[in-house]
1. The value 0.00 for FRET efficiency 1/(1 + (r/R0)^6) of positions 51 and 179 (r between Cβ atoms, R0 = 30 Å, to 0.05) was derived from one model only; which of 1, 2 is it?
2. Any idea which of 1, 2 comes out highest on mean count of other Cβ atoms within 10 Å over residues 75-82?
3. Looking at structures 1, 2, which one was Rg/Rh (Cα atoms, Kirkwood Rh) calculated from, given that it came out as 0.97?
4. Name the one structure among 1, 2 that Rg/Rh (Cα atoms, Kirkwood Rh), for residues 83-138 alone of 1.24 was derived from.
5. Work out the source of -4000 here, i.e. which of 1, 2 gives that when helix-only ellipticity at 222 nm (-39500 (n - 2.57) for each DSSP H run of 4 or more, over all residues; to 500) is computed.
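None of the figures in this text is laboratory data; all of them are computed from the coordinates on show. A quick note: this is a predicted structure, and the numbers were derived from the prediction, not measured. Cβ atoms are built from the backbone, for glycine too; each structure is taken alone.
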Structure 1
Amino acid sequence: MNPEPMNPEPMNKLLADLVKLLTLERLELNLFRGESCDIGSPQVFGGQVLGQALVAASATVERRMVHSLHAYFLVRGDFNAPIVYEVDRARDGRHFSMRRVVAIQHGEPIFNLSASFQSAEAGLEHQAAMPDVPPPEALADLATYAGRLPADVSPRLRGMLEQPRPFEFRPTATPYFLQPGALSPHKSVWFRAVDRLPDDEVLHRGLLAYASDFNLLDTATLPHGIYFPSAKLIMASIDHAMWFHRALRIDEWLLYATDSPSASGARGFSRGSIFARDGRLVASTAQEGLMRKVTLP
């Protein structure tokens, strides 16, 4: 008699909870409901709505993988209430499918997403080179910098750093909130999920959409010597775009290299390139957000 297989080690609870958050309840053929989570921000984290909307769209597509998405944040979400996702099957062509998603909360739309899916095809290839940065093993996790914060730092910033997360973040240079004054609008961070995940490309892309909202828009604050979060600045995502170039695993190290070419009109614009450890460019991002300076009394 063969011995019974050993039970695998349980997944890290924080990561398991995030996977559960992206596992939506199907209410109808094109209607889904997702729970919300408080991660310490004053509203629903934008990456949560982005990831859930992408999962909802993906659930209506067969044998095709998302290659791009474009989203607008309309109203701040309430993390005390679930969110309903209504999917419009806009088109199914020979090679591409288009989906539109509206996220609804308290009877009102709070978020719109358009996503395009493609059947696997071979073709011409090229890509930008990955930046030359230290490997993640040589760097400290972002949470370790909490102990180096000055005593008068924003309690919200300290709380954000100390809060356990389902991802590891390892900046390649001293974080901007420990460097006073204006900085170049460039930074890069290694990140990965804290535990192993199933071999499910849809899940990995959904989690990457979630994580892509970290470390992006705040790049636009660097030339102004104001770090996020700050009482001197109101920041909120306006839109978010992603392009998925190659297969990826979010439970393996990825490098998020971001820059901000412009800020104007109380808006900051940032873009990012996400590289796998082997140098493959797996995704690109772009985001514009409200960046309104507050005049303190």
Structure 2
Amino acid sequence: MIRHLVRMGAAILLIIRCMLLPFFPGAYDGLAVTLSVMSQLFGMVGLLLVPLGAIWLVHDLRRHATKAGARPPQDLGYWLALASIGASTIVAAVVSLSAFVNVGFSLGFGLIALWTYCLVRLVAKVRATGRMQVRPISSVPVYLVVLPVVAAIFRIAVVDSASEFSRNRAIANSAPLINDIERYREGHGHYPQSLLSVWKDYKPSVIGVSQYHYEPNGDAYNLYFEHLSGALGTREFVMYNRRDEHEMTSHAMDLLLLAPRDLDARRGYYAVHNASRPHWKRFLFD
């Protein structure tokens, strides 16, 4: 029991760590957002495993609580184990799909290959256990109940606050860049045409935020960064414009081919909100 508690505790800490990684202060990590999305999806889609785990656990407890001499209920553990493997495969497929979307084919295929290997081992183990005359109480249903429930609760309770914290940190850390842009205008009479460069000297210092992007916009400019939203399936772009002339577009082709009045109707974001600081907005794309 102690061994399983330690394993569950370690698994929960790993899931939480991955879930919150892109919101921590620190240098950019290109894998952080993917790990967080995968962990959050496990917490939500993994709830499919909870009913099966609960039924399996109650079934095992009832069988082993049968009084001596009484006939125990029919052992359905083998079939419950197979059903749990099937549900776990659905969860693994969804998590692998998120890796494919966020990173690419290599990671998604690697996760599918890893799960296929685990699947073969699990099926062999279930078959071996099914041949036992007296099957002990399995610890697997406890994992199926505890891990997804804890992950889901933690995601609902903490991720939005963590996302807001990291967004505000990235906004605050842009102050030196904004000050230097304004200083450039004071010295040259106009804003810089570009900040395209090899080294990005102004860092958001948030693990899940790669860099600040700059573009001139009329008599002002847009400064923006992409940030992991607290809503799954949403891409969030956080933008600064001192004249409050913010605008963000989904497709470069639309900027090149559409007339201005048509472009305004096809920007692509489904919501825009004020951020925590003046002149900052959040654009949400699905």
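1. Values: 1: 0.45; 2: 0.00.
Computed on structure 2.
2. Going through 1, 2 one by one, mean count of other Cβ atoms within 10 Å over residues 75-82 peaks for structure 2.
3. Details: 1: 0.97; 2: 1.13.
It traces back to 1.
4. On the way: 1: 1.24; 2: 1.15.
It was calculated from structure 1.
5. Numbers: 1: -4000; 2: -17500.
Working through the options, I get structure 1.
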